[in-house]
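Q: Each structure below is given as structure tokens.
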Structure 1
Amino acid sequence: MKYRLIFLMTGLFLIFQSAASAVTVRDVVITTKGLGSVVFSHGNHINKKGLANNCRACHDTIFDLKRKKHFSMAEMEKGKSCGACHEGKKAFSLKECARCHLTPEIRFKVKATGPTRFSHLLHRAASPDCGECHPSLFAAGRNKRVTMTEMEKGKSCGACHNSKKAFSVKDCSKCHPVRELVFEEKTTGNVVFSHTSHISLYRCTDCHTSLFPTTRSKAKVSMQAMEKGGSCGKCHEGKTAFGVQDKCELCHKM
């Protein structure tokens, strides 16, 4: 009878143990408006030192399973929700946004100059505090387009890219792609305009948009018009740069 009781108790213990191990915890996906989906991993958290599989450390003291409430970042910064532990001491600070929120590489379609890329990776390396830009300069998600003129007055990227904190927005080629242009000319051969050689000597604003629009014009300018100061003749007048009449072979490969 004694041995039967021991076997029975052992069996009950194994049943309870297997029932406990059958409890599964799953990752929780939280959808935000402008910052994509945030994945909360129960597996990562319950294995952390100090928790030791103790679910009661968070439930229901910090997270009420019955009352599903979304908390703002401002509330978290005051110790609510994730902010109860993620305050920079117990766990990494909430300011390290990229640890939870996706920070994608952004590609802007710019008709005039071609696609412009914004790299979160490069900017985070320079300044890991996302709060420097969000939400004071940029709202999470899509933002209203800002002109270069507005940027030069400190809006958008211009708030930092002012030649003091970071390179000036007038250093256009650092963000906008520049390419070599080929002008087809049947009589004297094709003419190649090199952006590379010109931007090493001049600023983009020296030519754009006072002389040339940023979009390629189909209208051709005659040599006579250039000799009167039109198009390339504005600079190639023999003083600022060689004259359009002086060294034809530098442009025309005859």
Structure 2
Amino acid sequence: MQEINDSDIKQLPTKRGYKLAYQHYGGKPSIDDGVGIVFLHGHGSDMKGSKAEALMQWAVSKDIEFTRFDLFGHGRTGGDILSATIGQWIEDSCDILDMVTTRKQILVGSSLGGWIMLLLCAYRPQRIASLIGIAAAPDFTKRLIWDILDTEQQNTFRKTGLLAVPNPYSDTDVVYPYTLIQEAEKHLILQNPIDFKGPVVLHHGLCDAEVPWQTSIDIAHRLKSENVKIHLDKTATHRYSQTEQIDAIIGSLETLISGTD
């Protein structure tokens, strides 16, 4: 089995003037070319988070193609996150699918990554085999930021251009730029059907204080697929990173790869 370490991190040039940091394990060749796995991290996280680490270790142990990367403004890709947009992160993800991966992919999207995952169904439908959402957060810029502000707060946000929100994992606030909220309006996805008909598994914690678990119900209703399963964990928080939760994600991967229900 190939060992994966930081020396395997590569840089993918983009037309946007920066390089995407990524790790890719090619897996074993197969007669039907098999499937690979792409992990899409959350806002403020990166490809070295605990879920991505555990899933990559599992994929390598099974000789399955696996790719993870840092979106612009995150991790080793770097850049100013306050200048990033949803559209830019879609382009980052498309570049990885187009230039790094070689097979149809199971997309595993965590939080923001879950939104990007669902958007890719429109941008790269032929490259996607199935989906796994982990506390997926489509439309969070509207549902979880803009819509919960009163009129005065919205006006202040427009005027200052920035909104600081307490970070449950750090003493430093999470700062969102108004430009992110504006640009994201073009990518809101839960008001229309989501044109994906393949298998989907949505994992969510009932103790998620950041993205309500009902979001996964909304996603299931919007997906055109008839093969959508929702896995609710009574004790899981938004991080969804305890051993039993990661095991549940791996179980979903095993089921999707084997093609059984």
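Coordinate-derived values only; no laboratory data. On a predicted model such as this, the values are computed, not experimentally measured, just so you know. Cβ atoms are built from the backbone, for glycine too; each structure is taken alone.
Q: For the read-out helix-only ellipticity at 222 nm (-39500 (n - 2.57) for each DSSP H run of 4 or more, over all residues; to 500), a value of -9500 was computed from one structure; give its label from 1, 2.
A: 2
Q: Could you tell me which structure in 1, 2 was used to calculate mean count of other Cβ atoms within 10 Å over residues 63-70 as 24.1?
A: Of the structures listed, the value fits 2.
Q: Thinking only about relative contact order in percent (Cα under 8 Å, 6 or more apart), which of 1, 2 has the largest value?
A: 2
Q: Out of 1, 2, which structure matches 17.7, 60 when Rg and Dmax of the Cα atoms in Å is calculated?
A: 2
Q: Match the computed value 4.7 of distance in nm of label points 7 Å out along Cα→Cβ at positions 39 and 207 to one of the structures 1, 2, and report its label.
A: Answer by label: 1.
Q: Quick check for you: by distance in nm of label points 7 Å out along Cα→Cβ at positions 55 and 167, which of 1, 2 is greatest?
A: When distance in nm of label points 7 Å out along Cα→Cβ at positions 55 and 167 is computed for each of 1, 2, structure 1 gives the biggest number.
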